[in-house]
1. Match the computed value 10.8 of mean count of other Cβ atoms within 10 Å over residues 41-48 to one of the structures I, II, and report its label.
2. Which one of I, II has Cα extents along the principal axes in Å, for residues 65-136 alone, as calculated from the coordinates, equal to 40, 28, 28?
3. Hey, relative contact order in percent (Cα under 8 Å, 6 or more apart) derived from one of I, II reads 27; which structure?
4. If we compute distance in nm of label points 7 Å out along Cα→Cβ at positions 89 and 121 for structures I, II, which one ends up with the highest value?
5. Where is distance in nm of label points 7 Å out along Cα→Cβ at positions 81 and 105 largest, in which of I, II?
6. Can you tell which of I, II yields 10, 33, 31, 16, 6, 3, 1, 0 when P(r) over Cα pairs in 10 Å bins from 0, in percent is derived from it?
7. Taking mean count of other Cβ atoms within 10 Å over residues 33-40 from the coordinates of each of I, II, which one would give 18.8?
8. -21500 is what came out when helix-only ellipticity at 222 nm (-39500 (n - 2.57) for each DSSP H run of 4 or more, over all residues; to 500) was calculated for one structure; which of I, II is it?
Structure I
Amino acid sequence: MRRKLLTGAALAAGVLLYVKGRSVSIPKGATAVRPFKLKKYLGTWYEVAHLDYRFESNMKNVSATYSLTPGGKINVDSKGFDESLKKWKIFSGKAKFVKDKAEGRFMVSFFPFIYAGHNVIDISDDYDYALVAGDNLHYLWIFSRTTAIPEDIKNRFLAKAKGLGYEVKALRWTKHDAK
């Protein structure tokens, strides 16, 4: 009897972890870019700024490359140089659209069964600059196709983020000095 209870509890916990790990959200008041053009979004993005969190602490020269597999799946290859460890960190993951391909909302995973929100909430017309929100107000990124961003786009993104409730003064501006 005890074994059945433990097995049932373990199964329930596993299902809960699976469902929770596959659910993503978007911060209240934010909307994802629509229409979204995946083909224009693919390629390499350089992180210009982010709200600091443990996976990116002490990182510089951060970039992410989005590509399609022959089967149509989205790969995400991220890398950055960890200044405290004096070595490159490389992460490979996958992304899936949350709803439909016309909306810039992804579920991104770098670990099995654990997904995070990657919500493109603003993007330049030429897809050279993007403002990306996570699941909540603790995760925010500014991306560029180069290691810099024009002041007008930067100000636009900061105003949008601040209007949603982000602590834009807490943004960490990513250093890029790799040769």
Structure II
Amino acid sequence: MPFTPFHLGPAFLLGEIFEKKISLISILLGSTVVDLRATYCLFAGCRPLHGPLHTFLGATTVAFLLSLLLFSQRKWLQRITDKLKIEQKYSFMSLLAGSLIGTWSHVFLDSFLYTDIRPLWPLTANPLAGMSASGTIYALCLLSFLPAIGIYFHRYRKRQHHLSFSKNKIEAESS
């Protein structure tokens, strides 16, 4: 696996690109939650390291469960994203879309790096293993943070300016 935090780069970028269509929180969580079992196995010594969650079927199941959990917490999540000036609507479909993109992108990226991953289970082959050098995958993950952060801060400043302008306009009208 690209070490779990590396998955946040592509997830963050996709979340920013599709900000009004999918949930950023669900895509970020989806991109990392797939590694829960792998992290446990890393420390407990169980094999294979990458198990059923590193299949598209397992990732789909995780995405659905994550979507249900996040949907139940949508009011709390809305307060957080409002404070961060992120335009989000927490419909079940936006949460599911984000969770699917997050979990599937995780499986996809890891499939290039590890031969023990069976992304197309029940098929036993991993057609993507070894197709790309690990350095390329890590670089992609790291470099995708840059445009994601740029997009986020551009939107944040734009929304701050809009709020400030609206507040000043209201104060001027009430004077």
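1. Working: I: 18.5; II: 10.8.
Going through each structure in turn, the value belongs to II.
2. Values: I: 40, 28, 28; II: 43, 29, 14.
Derived from I, not from the others.
3. Details: I: 27; II: 32.
Working through the options, I get structure I.
4. Details: I: 2.3; II: 3.6.
If we compare distance in nm of label points 7 Å out along Cα→Cβ at positions 89 and 121 over I, II, the biggest value is for II.
5. Values: I: 3.8; II: 1.5.
Looking at the calculated values, the largest one is I.
6. Working: I: 9, 35, 35, 13, 6, 2, 0; II: 10, 33, 31, 16, 6, 3, 1, 0.
Label of the source structure: II.
7. Working: I: 13.4; II: 18.8.
Working through the options, I get structure II.
8. Values: I: -6500; II: -21500.
Matching structure: II.
FYI, it's all coordinate maths here, none of it is from the lab. Owing to the predicted nature of the structure, the values given are computational and were not obtained by experimental measurement. Cβ atoms are built from the backbone, for glycine too; each structure is taken alone.
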